[in-house]
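Before anything else, here is the set of structures, which you'll find just below.
No lab work stands behind these numbers, since they all come straight from the coordinates. These figures come from a predicted structure and were not determined experimentally.
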Structure I
Amino acid sequence: MQSGLLPLFPLPVVVFPRTPLPLHIFEERYKEMVGEAIRDKTEFGMVLSKDEGFASIGCTVLVADVVKRYGDGQLDILTSGKRRFEIVMLNQEKSFLRAEVEYFDDNGSGPAPRELQTLALKEYTRLLRLIREKPRPFDDPKLDDPQLSFQLGHMVQDLEFRQLLLQSRSESARLRQLADYLIDYVPKELHTRHVQSVAPLNGHGKKPVE
């Protein structure tokens, strides 16, 4: 039996370091995996699943809270993102996948420029107003986080874009990518929602009001 292997949980999600991820555990193999993680207080790796497999870069999570236990062993848990990793080699000795991984962090390029942080925060606020009627506790980013981009990117739903942020090793590059993405995304989403809100009114043989 090899040791030092990271259990893997492929799902259509991307989690960032120091951000929350709720999970519902129902498959037997993942009940086993999460049960071991809870018992031993160890991490497991979240990797983005795709039609052709799953991403080679992911982020570990630690179980922060067991929200609910069901009679059949299913679980509702709250996890928190910890460390980014890249898969080196897969191991299939157990019912769930494990892997040899290499952990990585940002390159030593120092903190991002303040003006870039301000721009990304501005666009994040616009996104928040668009998708939330009422703010939630996790919506407030931790401004002292040296990787603020992960706090802000947590609100983006585009999984491919989230994966790009996760893989980047530069905070400045991530903030720039995030700001550029939101500058383009928010106006388009506003337009889409406006069209959806007025379209039903014009679908019953009535002429739209000019």
Structure II
Amino acid sequence: MSQENRRGLLIILSSPSGAGKSTLARRLRDWDKDIAFSVSATTRAPRPGEVDGREYLFTDEARFKSMVANGDMLEHAHVFGNFYGSPRGPVQEAIEQGRDVLFDIDWQGAQQINNSALGMHTLSIFLLPPSIPELRNRLEKRGQDDAQTIARRMEKSWDEISHWGGYDFVLVNDDLDATEEKLKTIITATRLRRSQQPQLTAHVRNLQTQFEDLS
């Protein structure tokens, strides 16, 4: 289906840290280059190798709060002492052009988007780890955080997992390749949802006219 014939989806991927959502998000964008990534704004400092405007839009707390107050954030949350949020403008523009927008966010952001004016166009997917020991192992192996940060992330993991019931789809990511294929199937099917095909109303009206012309 061409972009002109459908509305874009807001694809939400959520999981506890270490369950694979960032890796799968990258794979989805490699699969379909027309999927736009929602670059979140954040008040945290950049990590080594991160570039402003690519991984995140890095900003200070005063500007972030100003954007929230002005309604310029589709969703926002306070996580591990920093603010994160999704600017509304680029998302609205993309879905109106028939482009999907991918969100790598937590349950708080997912809930806000689902409750927003764009909620009917969301597809929310939660990724579960195969086990808690494996979740810790993945956090340690990726080498991004010190022991204290890993401990904090593990403490928060159950809070994240406890919200799995609020998502459209839930997948256990015990095999990265298999999970990727399931995600592709879910997205392909959801793009055909009635709410994503604005041309259907005109088509049915045309069918009605043709039917009436037969009489």
Structure III
Amino acid sequence: MKVGIFGGTFNPIHNGHLLIAENAYTQFQLDKVVFLPAGIPPHKQSMGIIDGKRRIEMVASAIKDIPYFTYDPLEVEQQCVNYTYQTLYTLKQKHETWDLYFIMGADSLLYFDQWVKPDAILQYATILAAVRDGVDTTGLQKKIESIRRQYSGNLEIIYTPEFNVSSHDIRKRVAKKQSIRFLVPDDVRTIILEEKLYTEE
């Protein structure tokens, strides 16, 4: 079974995340995509990430009507700093029939060699790096070739429609009482407003 693993803080999840997951699913004929909200991300420990339970609630509400999208609370439930190689190893042990495809933004790929145990990550999964349609990928392709030579792994590009909004932008808009309609799924917007999340960005 070909399974996409989409890790991230999802603080909050937004329509750009869903576009990436949808394009990974269709372009690489995945059987499903698993959203994996981060517990305590090693590089974002002081960035005001809200409670994992609430982030899971938003992810669950965002994907509830899409049968090939699901989520796993693994990292949030562990309540400790998680590294990608450890999570992928755990998933491989848990689901021996899964062929893993780890989904990330192309910007993360540019400093991939600074991650903890990049060789192990590529041992456990094929990396799918998301890039916007129409963007020149010459530099990215060179980086991919460099990583392939260094670690002997499989890396591919996901081409996605342009959606130039980040979770940080959404948090800022909420704090300024600006609309986030059409940037996040309606159910996510309802949770943010009703629970008064991100009001002090």
| request: Work out the source of 32 here, i.e. which of I, II, III gives that when relative contact order in percent (Cα under 8 Å, 6 or more apart) is computed. | output: II
| query | Taking mean projected area of the Cα convex hull in nm² from the coordinates of each of I, II, III, which one would give 16.4? | reply | I
